[in-house]
Structure 1
Amino acid sequence: MSLWPSPRRVEVLDAADPLVLPPDAPVALQVTEAGAEQAETSEELEFALAGLRRALATTGSDLLPGHAANGPGTAVSCQVTVDSPGEEGATGVDLPTDESYRLRTGRNGIAIQAATPTGVFRAASTLRQWLALRGRPAAAGFEAPAVEIEDRPDFPIRGAMLDVSRNRVPRLEYLERLVDRLADWKINHLQLYVEHTYAYADHEEVWRNASPFTAAEIRKLDACCRERFIELTPNQNSFGHFHRWLIHDRYRPLAEVPEGFQHPFSIDPEPFSLCATDPRVLELLTDLYDELLPHFGSRRFNVGLDETFDLGRGRSAEACEERGKPAVYLDFLRQVHDLVTERGRQMLFWGDIILEHPEVIDQVPEDAVALCWGYDANHPFEDQCARLAASGREFWVCPGTSSWHSFGGRLQNAVGNLALAATAGSAAGAQGYLITDWGDHGHLQPPAIAELPLSIGAGFAWSVEAAREAAGGPERNEEAWLDHAVRLVYDGDETLARTVIDLGAIDLDCGGPVINGTALFYLLRFIDDDLTHRRFRRLSIATLQRTYARLAAIRDRLNRVEGDPNHAALDWTCRMMTWCCQLGVARLAAGRGLLAGQLPTKVRATLATDLRDIAGDLPDVWLATSREGGLRESQDLLLRAAAVLDSDRS
């Protein structure tokens, strides 16, 4: 068992001098700032001290100002010293970044030295974990070994981005709980990926059935994040991925291809990207930005601009023919950049298009931040980061949780992808590390599946050495992260932790690895197709039957605990994966070249009935963490597959 994220230096001191927190004595706080005897506590420092109070509360101890710590027992000392970042403070200890800290515990109490209140908060997170990891009740009170820890992060910006637009919009209460976890893992940046799930005042037809975030909710979440030293950054995709708007008659004239375009995120053709050469597009974006941005304290803004598949395929075709598609893209990027900078924000954007056309990288505005994303364990981060670094511009590296296009995740791919992004990004000088969690095609994976890789990636962003060890060590198996998951992610629930890890390993034994997803998920997603595609080439009846048995054992273990919403969600996940195994066995037995509608009538009827039952039970587990908006659309993905099975194509 070890601390996570891994500190740079941990020295366990004399066993004879442990920290002892007597049950009848408070912890007496003394704060010194920049050499002053008693600091005038700023709001940020109050936030940091609140984190310290929460850490000590786990042992039953109260943190009180030194002058107020009077009681029947002798108070334990807690000395907090806040110096200036990058300078030598009164104690002469070098503090090179604003999140660095030194934590010492022992017979003399607790001492924290930090560059800023942020560092104090990080030290409090480490203290809380140390007390939980090594502390124990003793005759004199709660006791933990004496220790000295020195620490600072490798990546200055360590973020998470949650897809809240592909059907699953989290409840605010879930997000607030997750923010607490992210803070424990020393994440300092959060984005909510928005296509259509913010309640813009004059655009109700876009979000009417989506259960969007309101301005008041954003302000509340922003305050929650700020108190935990997390920057909540606005995110609104502003070029491609605009189909949720463009399907409506009012916005369709702004589309690149108003009549519709076959893109990867919908089964049927529909408008996808905004038209880069239509000035009315900038008028719409101006309206959206002016309404959205004031509710965030962050000075950054992610505008997306990725995956513009249809650029040059419609209304901008003539301009792209004359000037070239990269030039048209770059012109639009610059115009969006102008809107962002006029509003006092720094523009973040997905870097896939400029990496496809590296000749334009040096023409991107110098203060714009390219987000280098990729989600497979062998993604070419080294090459892509080197190209961005050569421009001299700031860039971030963006791996993922590998939870989407699956039901139970792809844990080994996630660890490999997260580790590679950390090592390659650090070597190339990336300033940020953003862990993405997407919800493509229904967001059918429950939130618990993503939480483990989020925690792993957070540790890699803080300590790249941990990423190197994960990437260079022996191949990880499903047991490798169990202790981590139990202690740091799932609140001591070993059944939940083991289930997430077991489900995350199934893809390798059942048709994997597959690019950007799992073979089981693709059996559902591509139910219209035969099984001759390479995504299904590793599937066999034997592997599907073994997976079926494995899932039955997992369900048996899960169902020993009743009433837990996370257990219920993972049980639904097992049912969904089991159904996909049954579908796969039936289809392989019939022949890879046959369609699902050509299966025997009785087989199709049974599969369709079972899938409708699974779809009918989805609300019970969905609504525990997520809003109603988007639920029906995710159910419809399952009901559509059932309808395909109802259709006799023999």
Structure 2
Amino acid sequence: MLFLLTLIKLDGEKNDLIHMMGQLKTTLLFIVLCIGYTVQAKVKLPAVFSDNMILQQKTNAAFWGQSEPGKTIEIGTSWNARKYSSVADSNGDWKILVATPSYGGPYTINISDGEPLTLKNVLIGEVWLCSGQSNMEMPLAGWGKIKDYQKEISEAKYPNIRLLQAEHVTANRPLKDVKVTGGGWQECSPQSVAEFSSVAYFFAREIYRKKGIPVGLIHTSWGGTIAEAWTSGTTLKTMPYFAEAVNRIERTDQEKVLANSKKAMENWQNTVLAKDAGFEQGRPVWVATGYDDSSWKTMALPALWEGTVLPAFDGVVWFRKKISIPASWAGKDLKINLGTIDDDDITFFDGVKIGETKGFGETRSYTVPAAQVKAGEFVLAVRVFDLTGGGGIYGDKKVMALSSAAGERISLDGDWKYKVGLHLKDIPAVPSGIESPNRPAVLYNSMIHPFIPFAIRGAIWYQGESNSGRANQYRTLFPAMITDWRKKWNIGDFPFYFVQLANYMKTSEQPAASAWAELRDAQLKTLSLPNTGMSVTIDIGEGGDIHPKNKQEVGRRLALIALAKTYSYKTPYSGPLAISQQVKGNSVSVNFKYTDGGLKTKDGAALTGFAVAGADQKFYWADAVIKGNKVVLSSTEVPNPVAVRYAWADNPLCNLYNGAGLPASPFRTDNWKDTTEAKAGK
């Protein structure tokens, strides 16, 4: 990161050279004598305070920072011409509460400890914290490329929506400040929104369109992360499963351990290369055009392999595709676009390496030099390494192509040959890096704590995929995290609205156990906390992509909850939720709330997704009929039903909605043991 200190700025008419040099010498001498004092004396603000920011309306908004011990800090606000003051303590820390009016602006805020600092273009409105893992992080463009992303970006001209993007940082102990991109808050524009959270943007857009209130979004998320990383050590220490790890992390000197951690990672990566069957003595042997790949299997790309042919697989997969180069392309540069890959790739053309990229979601675009481009049939080979989750060449199929210098195109989507080079289960586990985000409390410390006590209206959250293997534990962990944040902010039970996991992976033909279903149920049960809301997305996921593209509807459904529950806007905001069941003979009926206009199927077809079980706990598909606000179920396989489950699968076929077009949440009426219960303590 580059830090630039501007010492002198000369304005106005040109001066005589001798006079100007005299001024320069005098100024430089003053700076040499006083630079230590002036740098320390000027009030220092955390990164959450900048031009273009939004402050929460109608509250006492906290300002804080550092100055010289004993200095008087004064804040003046243009909306009421009031002055607020405080004195920096012995550590130079200070904090001032400033009364904010109803929404409006732009305003200016002057902050001074004897040396003035002005925040410009400040709005008063609604501030929302937006956090979670990759489906919250997923940008409109970049690796996300959501549905209609180009159109959405071009139309994103909302200067009264303001964006603040936190950078990825971990910390073993709570930090005072956070790193942000772009120097601070940005007005929402096609330029600023392209790499911003799509869910958060569509949430804010819907609220702004309906209410006309400026909305500020603090986006602080990290793909592939676990909920305990976002929870404070204070809370985790009360949970036996996490207490020891938190204590160990807090005792660890991050700087001292970093060197050892990097060495351990280097050794592990060398093991990966040594055990990868696609290498022999360090040379790639599966990349030459003449290599016989007739025994390899076939995979249709783009796709994530965990959602298609290699479920629960982490490791190395090699891909090969034959391509024919026309004579007119020979002797000219050839561009290869592979789109996005999860996680790392090395790409070869005719046995020669042409590029390598590390990092999930980075766009792969490589050039084959003109001297290598000849007419005829050749092989494009790609080695893909995936550490966890997803895996594969998964981007937009329209992007995957060869392009000639003249702009001609040969598509690369469709069937590719593939072969496993290494399954990570066959080697020692990856070292737990000192900078890994998947450690208890380390993201709370670095990406949540620095924002406390900045005044917010509430939070939105999209996470859970990385905790699905410990879904039973999530029943305790998730509400503990929400309660933790509320205690830390100390502004009461602020709104906390979250997204239930979408449908993903293969569809099961018969009722079966599902960790993802258990995680969704843990999320559903978290609605027992006050002032919470859940956006159901069981109908807008994608079986082959853990990052579904329709983020517009995810954001809209979250916004419906906020509009109804936070802003008193009359609108349906929840799909049907099961509230009770009654057994009568060989049938069982389930009662629902939030039916808004009546229960229905979206397509008018027969109800699907319901299963019933008897005391033996074996579930069978049920015949289901809507009767008012109830669904009546029966199955010839279950003469004495005692339990009902709906949409209980990774990627269920289900179609129950209410009259407002919102889907019913997956649910169960039993309390039988979770299949994930033995995988982690509570």
Structure 3
Amino acid sequence: MPILEKEVRFVKGVGARKARDFARLGIVTLKDALFDFPFRHDDLSNKVKINEIKAGDKVTIRGTIALITNRRSNKNRRMIITEAIVQDDTGSIKAVWFHQGFLTKILKAGLVVSLSGKADDKYGLSLVNPVYEVVSNAKNTKYTGRIVPVYSLAGGLTQKLRRHVAETALTGLAEINDWLPENILKNEHFVGLRKAIADMHFPNSKRDYDNALLRLKFDEFFLHQILHSKARRELKQRKASQIPFAEDVIKTAVKKLPFKLTDAQKKALWAIVRDMERSEPMNRLLEGDVGTGKTIVAALAALNAAASAWQTAILAPTEILADQHAAGLQKIFGQDLTIAVFTRSKRRVGNKVVTKKQMLDALANGQIDLVVGTHALLSDDVLFNRLGLIVVDEQHRFGVKQRRALKDRQGDADGIPHLLSMTATPIPRSLALVLYGDLDRSLLDEYPEGRQKIDTHIVNSDNEEFYFEKMRAEMSAGRQVFVVCPLIEESDALGVKSVNEIYEKFVTGPFRAFNIGVLHGKLRTEEKEKIMRDFVNGDLDMLIATTVVEVGVDIPNASVMFIEGAERFGLAQLHQLRGRVGRGKYQSICLLHPSENISALAKERLKAVVRSQNGFDLADKDLELRGPGNIFGTDQSGFEQFKLGTYADIDLISRARDWAKEILDEDPDLEKWPELKKRVLEYIEEIHFE
């Protein structure tokens, strides 16, 4: 059996229980562990003698333990403090650990140890919570005295176990083939794939790490560009259903709307109906801030299709969102269209609840004009009568396979459906041209009339109580509050810690009189949906969540968005979160609560959010202010989630695009590069079935 196919539970020290913790991080096999790279490295390679240590230095020392004991803290009797005296031939120093009483069983007087950590002189010069390793006479250390990786953790996992599993995975490197064409490797001076992977985990120098990162970022962008260009070329050869423009139907529907369409909406709709008249399949991206009315444009396009007896499917990322879209569209278009909602647990046609069989029959015989659903629509037993248009939230990573999964009774004889992708993620203009230069784009850059401006304020320790009082007043008046937390530690991949800390602070302090709910990535889907429903129904006054959780639902009653650790988010992300309030008739506010002592640059970024209400301007500003780094913040871009690459790597993305074009021009089927072809097929599987 290949090494990389081996499950991590069989690695020494893991076992069934810890394997479940690994699984929560998406790691089941050693191959998964190999490609789960550390989120940072600690440089513990600065080896010094004890008499050379100065406060504030990050150092590694080697010495003998002269004494080690546990004691209780004077301030908090429940806290165990472990203190050791370590000496070498130049002197001695104290090492202090908190909450690690077990260390006295591992570290005994007389043992030779290597300790890495930061020197502190708060209570006399000491090393606080240093990383330790018993070395005896070993020349090379594993966890100290070198550049060490720091990985995401869950449950009972430790950095030591994660490093051990990574080292075990690296023994299978020979099973990985370099799939990048030789001429690209040579011309770009990239390191080989095996070396790049090894150096991502355990680099010998910063330079080795940087070269590895550059190579693997390029790989991500190159695969994305190959797939994108390939799909676009294949699409051009396919025929789509030609759907005529039903001018009278659309004009009548627009007149009946309870609001006026913005000029941007009219322009986008016109471009979409023109696309649908052609035999070349539409592949358009509809970009617009939260609240600019993308769904209405999509519904009018569906109405246009229905006028010629074509059906439309709208895919939403969550059940709650699908339900909300369908209910909203039913109110506005229920007279003109038969609208259904189809998710794992909900099946409704119009306002009538139906069985699964009735739903499938109604789709197959064309009784339903527009269905809003989740991935349930992609299952094998769903068959449409005449499917003419698919509308998706870009979060779906909806691709060639899904387009084929949605099928009608004619197969492709009546043409493949047109595709409209929607995103609320404002992409910097310069970037969109590089990433999606060949994709047709429509921009909704105007808000509907009557949409209120959301006042944005920066909250600090001086004015915190003033804004807490404002939040209490809003909730006492029957309104609701969103609180969003960042992932405080990247090792806290599911955001449990950050959410729970804020919950404890709020529920015992300023908001103890209110009903507070908590959402984070560790909850099961059913639990998340129940909490979200409670919030939608007004049973909770406040919801504390990480952005890992989909907060895309419409809560017209929510009037405050409070963002904890605001400096940790990208500007585009802060703007998207702000757009979650102000959806009803109440004047809303967005409160940015940064951590203490943030940099001048971080302050400048937050001030930009206060000043501007335009997501596209903010995305451009973020690119300019942040430079390299993920402009969409910590964890979600809403677009392709490059694992390593960020949207600030524009030059590298451009090079990847040029190479992809050159390769596909030479051989569109990639027969010349069998390893590349194999990797592209694997990549299609990876991105569409995550």
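Of the structures labelled 1, 2, 3, one was used to calculate Rg and Dmax of the Cα atoms in Å, giving 28.1, 92. Name it. Clearly, the read-out refers to 3. When distance in nm of label points 7 Å out along Cα→Cβ at positions 205 and 229 is calculated for each of structures 1, 2, 3, structure 1 gives the greatest result. Ranked by percent of Cα pairs over 27 Å apart, for residues 165-380 alone, structures 1, 2, 3 are led by 2, which has the greatest value. In this comparison of 1, 2, 3, the computed figure -6000 for helix-only ellipticity at 222 nm (-39500 (n - 2.57) for each DSSP H run of 4 or more, over all residues; to 500) is attributed to 2.
Every read-out reported here was derived from the displayed coordinates using simple, explicitly stated rules and does not represent laboratory data. What you are looking at is a predicted structure, and each value in this text was computed from that prediction instead of being measured. Cβ atoms are built from the backbone, for glycine too; each structure is taken alone.
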